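Please treat every number below as a calculation from the coordinates, not as lab data. Just so you know, these numbers come straight off a predicted model, no measurement behind them. Cβ atoms are built from the backbone, for glycine too; each structure is taken alone.
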Structure 1
Amino acid sequence: MAVVEAKADAGIILTASHNPKQWNALKLLNHKGEFISAKEGEALLEISERGDFDFAAIDDIGHTTIREDFLSSHIQHIIDLPLVDVEAIQKAGLKVAIDGINSSGGFAIPALLEKLGVKQIEKVHCDPTGQFAHNPEPLKEHVVDLCELVKNKKADIGFVVDPDVDRLAIVSEDGEMFGEEYTLVAVADYILEHTPGSTVSNLSSSRALRDITEKHHQSYFASAVGEVNVVEKMKSEKAIIGGEGNGGIIYPELHYGRDALVGIALFLTYMVKKNKRVSEIKAAFPTYYMEKRKIELPENKDVDKLLDEVRQAHQHENITTIDGVKIDFDNEWVHLRKSNTEPIIRVYAESTTKENVNQLADRFVQEIVSKI
């Protein structure tokens with residue numbers, strides 16, 4: 001949003017997201033404040049490798065302006081959204097616990113909560129030193145401190161984000177994880193209650209979003225994995241809410257980017273309007289279990305050919321091939337994707353019980369291994 005507000009030609013985010021602290025990276029944005037596409041990225045790399053550009057003279061470089069109001073402006077845009085009810089949140093008198101993993105969430109989330117009228121904020125790891133207190137990926141095994149804080153302080157809810165605040169995980173009042181896959185599902189349920197329209201998530205995300213969308217008599221669409229692919233699909237289908245199953249929420253009413261802050265504001269509004277505890281909200285959704293595996297391959301193995309063999313073996317099933325091979329069965333699915341950086345195949349599976357999802361994942365791992 002800062003790119004658009006500043007009328008900049010592009011933007012750069014310095015972050016390696018949820019990767020360990022020894023990593024860093026650049027996320028490149030276009031003039032709309034959206035991630036550049038894979039095609040645009042390839043074109044930039046080609047230009048860089050060719051050295052086909054001129055350096056500007058020192059007097060033509062331009063100038064630097066430091067602005068410290070972008071966060072407050074961003075939060076105000078969230079507060080002004082019609083579906084964010086500050087008065088209802090304030091009246092609820094919630095106690096909210098947060099884990100900022102000593103990164104930008106450590107100051108961004110408290111600033112948002114204060115504007116939402118939350119008076120009781122319990123913090124852990126909110127000193128923005130950049131020295132991550134735990135593995136920065138917001139998974140259950142990494143957020144033990146937050147779960148304990150929620151229980152010990154009798155908080156109504158807990159929030160944890162990744163370092164660049166685009167993934168949102170929620171902890172229920174009992175100290176249990178709400179489930180990253182269900183962050184988007186819950187927010188979508190709230191949005192769809194008030195705004196008819198389609199939804200989008202990537203192929204590796206939970207079927208629960210499709211179920212909730214169809215409950216509201218709307219259409220669900222799947223995209224290839226990757227935020228830029230989700231956004232492109234959302235635009236083509238005019239989706240009102242979308243994202244990824246890792247807790248990434250994209251709400252076009254604000255902007256076309258994953259945003260944990262807007263997710264927090266919308267979830268809190270949904271929660272207080274339902275007048276239900278977080279665990280009760282989760283219990284109302286379809287129950288699915290997900291399993292993720294990876295299969296190491298010989299260095300020179302033709303992965304595309306291997307995936308096509310799997311596709312042919314299941315050609316009578318409901319198959320999607322826009323990103324690897326996804327096979328949808330009546331009550332479960334499996335998604336097979338090759339890695340772009342290492343010789344492996346990633347296996348994602350989802351079913352209605354833990355036993356079934358493990359059997360499904362095992363079955364396809366064995367099938368692929370038998371073809372190597």
Structure 2
Amino acid sequence: MPSVSAVERSAGLRNRHDRRQADLRRRLDEAGLPALLVTHLPNVFYLSGFAGSAGALLVTVDAVRFIVDNRYATVARAAADAIESEAISVVDVESSYEATYRDLLRASGVSKVGVEAAHICLAQYDWLQTALAEEGPELVSSRDLVEAGRLVKDASELQVLTEAGARISAVMEDQITRLRFGTTELEVAANIDHAIRKAGFERPAFDTIVASGSHTALPHARPGSRVLKKGDLVLLDFGGVYRGYCVDLTRVASLGAPSDEARSWHGAVREAHQSALDTVRVGATTAAIDHAARSTLESKGLGEAFGHGTGHGLGIEVHEAPRIGRRRVPDGVPDPEDVPLEPGMVFTVEPGVYLPEHGGVRLEDDVVVTTDGYRLLTNVSLDLREVG
């Protein structure tokens with residue numbers, strides 16, 4: 001007999017995915033869609049718990065068809081069994097995913113079906129449109145129907161992200177202390193990637209960034225053969241995927257005593273980082289957070305050196321909604337990406353300055369919005385530490 005805790009975990013899993021599917025059906029009804037073909041794998045994971053590299057869901061008013069090829073049939077059936085719902089069934093792909101979609105859509109009896117416009121490739125869309133032209137539902141371009149549910153994290157997601165934040169913070173603390181003169185950026189990156197997996201993460205959340213010296217002026221620098229030298233700033237930006245959820249963290253250290261210039265950059269970015277955090281509260285908009293960080297750097301003459309947004313959402317994907325950036329439309333015109341904060345939203349705060357051929361600084365933390373402000377998921381000193 002399973003233990004009480006095992007039964008509770010099973011019930012929690014079942015209720016969580018049932019609730020997510022029910023929420024999606026409500027949004028489908030509001031959009032006037034009787035069905036949605038979910039092909040974006042992070043959305044498939046969110047709705048079912050399935051984490052394979054191929055698969056899809058056809059969600060209708062009363063059923064969920066779980067579409068996988070034979071590589072994932074066993075895993076998919078286990079995921080479906082864990083949800084314990086008669087409404088979900090696994091459909092095996094026999095010839096191709098497209099042909100299976102066609103056959104299921106023709107048999108569904110619905111007049112139209114939404115497709116995830118931001119994620120289905122043009123060739124696949126054209127194939128389906130042609131295949132369904134004479135018999136089958138109309139394909140309707142849809143956006144963010146699943147992502148709307150992912151915007152606010154539930155208690156189970158926050159528990160995973162909290163644990164992931166603590167683990168990635170420990171990796172950062174350890175890796176900063178290991179920085180030494182004479183090693184290459186690639187060697188440091190390899191050590192970090194090993195440490196991420198050793199800390200219990202499934203994989204790095206993205207290609208690890210290790211930049212030293214003038215390379216720190218490149219926001220998404222790729223680690224190379226450059227050797228770390230005395231006086232270098234070293235920027236470490238990495239993350240991990242833990243139980244399906246991503247965390248992301250950036251710190252800067254100095255090999256030996258930093259220059260006055262480096263101290264000045266770091267101090268400005270640290271102040272901008274805190275200004276952004278001070279703005280995080282329920283009801284504040286995402287653009288307001290960006291404005292707080294950006295105006296701080298502008299006041300120090302570094303506005304032009306800050307070229308990217310202040311942050312991005314975190315969750316199943318390392319970059320998801322909400323976007324923490326400048327408004328993209330004129331004042332007075334509604335910007336769908338400038339959203340008010342709600343409890344449970346999770347995102348990064350990562351202002352930076354980059355001066356080509358000189359260097360740069362970025363400081364990044366992960367935060368969750370709470371009813372009384374925010375809580376940091378990552379916890380590593382923001383000091384410009386001297387190592388080496």
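Out of 1, 2, which structure matches 9.7 when mean projected area of the Cα convex hull in nm², for residues 81-272 alone is calculated? For mean projected area of the Cα convex hull in nm², for residues 81-272 alone, the value 9.7 is produced by structure 1. When mean count of other Cβ atoms within 10 Å over residues 177-184 is calculated for each of structures 1, 2, structure 1 comes out greatest. When distance in nm of label points 7 Å out along Cα→Cβ at positions 129 and 329 is computed for each of 1, 2, which one produces 2.6? Computed on structure 2.
A value of 21.5, 66 was derived for Rg and Dmax of the Cα atoms in Å; which structure in 1, 2 was it taken from? Intermediate results must be reported in sequence, preceding the final value.
Working: 1: 21.5, 66; 2: 23.2, 72.
Working through the options, I get structure 1.
Among candidates 1, 2, the computation of mean count of other Cβ atoms within 10 Å over residues 17-24 that gave 13.0 used structure 1.
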